[in-house]
Structure I
Amino acid sequence: MNDYQRYWVGFNLVKGIGAARIRLLLDAFGDLRTAWNASAEGLQATGLSAALIENLVTLRADVSLEKVWEDIQAQGIQVLTWEDEGYPRHLSDLDNAPPVLYLRGEYLPEDEWAVAVVGTRRVTAYGRQVAENIARTLAGSDVTVVSGLARGIDAIAHQAAIEAGGRTLAVLGNGVDRVYPLEHRQLADQVIAHGALISDYPVGTPPDAHNFPPRNRIISGLSLATVVVEAGVKSGALITANFAAEQGREVFAVPGNVFAPQSKGANRLIQQGAHPLLDPKEILEILELTLISEHREARVVLPADATEARLFGLLSHEPTHVDEIRARADLPIEKVTSALAMMELKGMVRQVSGMRYYAVHEASAGYEVEG
């Protein structure tokens, strides 16, 4: 883990500071270490409200960030921030991507090919059979199954993916050091062994009803598509589907008995334009995931010319400001920015707040870089 991550964790503990205000602080101070140590006057100059500044100042006085960080490390919890190379790419594409993610287990590059499978806690025999079929088909095709570790469809999807030898991610509405519901502790251990428990809530956060709807944006945000198996008209699965639609991701729904309350929400999604899912293979076809190995090979992109190769060679996993890149490359700024824009489209580099870039090291240089 990197030392700078502790300051991201610190701001994650401040009530009222989320993605928008983190961007504000990064733009004002350049990094969160500087922002964390800033005076109240300096924070006020960024436009933060007096209440937020008071929250931050009080937290800094009451909480030992060093102790918080030591506890996270002692529990083997991984921290990913916007500025980390391992931060999920599909999630980073979102305007409201969580600045900090906590993980138990491991998020791997192949988890980029993921589909969410969600639904009611009050699952029927039909829903169980369908959820198992979908999760097994996805896992058997090297697609990671994402869900929320809840009772019902979520747990069935995680378990079926694991039994099929696949990977699965569980997004929690509490800290990753806790398991809810308690009867899913063994399942949580299996998820950790075959994927990860993920949360944007600080370590130690207890499960609370208000936490679960917001976490659904992460379930959909990690996924190329969301599949709703069974859902009532007020199901949390519909919240996940709505987030998926807002994020520009595909939404599938399994048709069900028109008289069954568990199917009313899913059937309504179909009325509203969701793909009616009759066969799980349709997910693979519509998302063009039938040949994932080819997709993975396509990720290794070569620089198109010497300029791209030179810029890529100057970058590391630590974000570097475009002005520093230009100075080190000794190239005109317009040439640097246009090349970086193209490299970002190709997946060679990633931009974080404040026009800073880092290299995605799945790319490799195909040109020799002159000294």
Structure II
Amino acid sequence: MSGESRRVDSTPTRLRSLADYYPDGILGATRDGAVTILNAQGAALLGLDAEAALGLPLSEVLKLLDQDGRTWLGVNRPFESLAIVRGVPEQSWLNASGEEVLTTARLVREHPLGPVLGIAVGLRSGRGRALLDRERSDLVATVAHELRSPLTGVKGFVQALLNRWDKLSDDQRKLMLTTVNADADRLARLIAELLDVARIDTGRLQLYPRESSAEVLVGRLVANIEAGTARSISLEVEDDLPEVFADPDKFTQVVTNLVENAIRHGQGQVSVTLVSRPELPGVRITVDDEGDGIPLELRRRVFTKFWTTGESGGSGLGMYIVGGLSRAHGGRVTIEDAPGGGARVMVDWPSEDLRPD
């Protein structure tokens, strides 16, 4: 009997020890408001000793206030909730030190519409959300900067055309309108890139893949890009190249970003090579430039949002989109040194449906 009593008495201790391994704070209380469990993380957020808090009234332990000085219990009144209420969604509160604490709660009922027998409260530091808020602010600032640059050009030239139309020659008007058109295209591309980034991040990317000729798609886009640049672009295609399983628009977008990046950041000739990958099976698209290359320690950062280097411009979203669209098709992207000393970017694209579930 004494052995059984010891086992029963040690249960709360073992339970609290296990709860201490949980990364967030855990607080439990019975219907009469007595605290039954408080792990180390929860005690730290509440500024209490976990052992001393056991058995105390919940009102003395959960001392969290909102911006108006109201208490968590006073606002939520969990033991007076309607029978259909199952919990309390995430809320932001302040502890005694003025730090933000995020809380969620679950109401414990013996059966779905029965009285509340107890409550389990989750507590989490708001520092992670503050960091996320800062990252979002940085993102908004970066996007605003990228949008403002072409908009400033559009606004300036349109204003000049409106104010000095009669004083400008036809050639001057044409030059200004050509510049406005180019800036408008840049805005449209940036907005399309931002939408792609949002779809990749949220898993809402819509693909319409089918068997497609990589040779035809790449040959067409290389010809289009070469027509608009003074740089030389070579294209080599292996004989009997297999088809790729791809959304043609997304495949073209990936290769276009790679070639335009090579032109923007590299030097000399840009080389595009298509070879079969029997072990994939699929096609390897390789884009080489003759620039300075990408240092080994920076190659992972290339695929992050808004990563740019040098003074060659660009939104910094191209390689992020390349990685996201390739992975969405079951492919992969790697970066190496090109034989000519520049950067080599390789995309292995499957010939069958290898899209992740």
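Which structure, out of I, II, was FRET efficiency 1/(1 + (r/R0)^6) of positions 28 and 68 (r between Cβ atoms, R0 = 25 Å, to 0.05) derived from, given a value of 0.60?
Numbers: I: 0.60; II: 0.40.
Working through the options, I get structure I.
Among candidates I, II, the computation of mean projected area of the Cα convex hull in nm² that gave 19.7 used structure I.
Where is mean projected area of the Cα convex hull in nm², for residues 52-235 alone largest, in which of I, II? Walk me through the numbers before you get to the answer.
Details: I: 11.1; II: 22.5.
If we compare mean projected area of the Cα convex hull in nm², for residues 52-235 alone over I, II, the biggest value is for II.
Matching task: 10 is the computed value of relative contact order in percent (Cα under 8 Å, 6 or more apart). Pick the structure from I, II.
Working: I: 13; II: 10.
This figure was derived from II.
Comparing distance in nm of label points 7 Å out along Cα→Cβ at positions 100 and 260 across I, II, which structure shows the greatest value? Biggest value here belongs to I.
All of the numbers you see were taken from the coordinates with simple rules; none came from a lab. Nothing here was measured: the structure is a model prediction, and the numbers come from that model. Cβ atoms are built from the backbone, for glycine too; each structure is taken alone.
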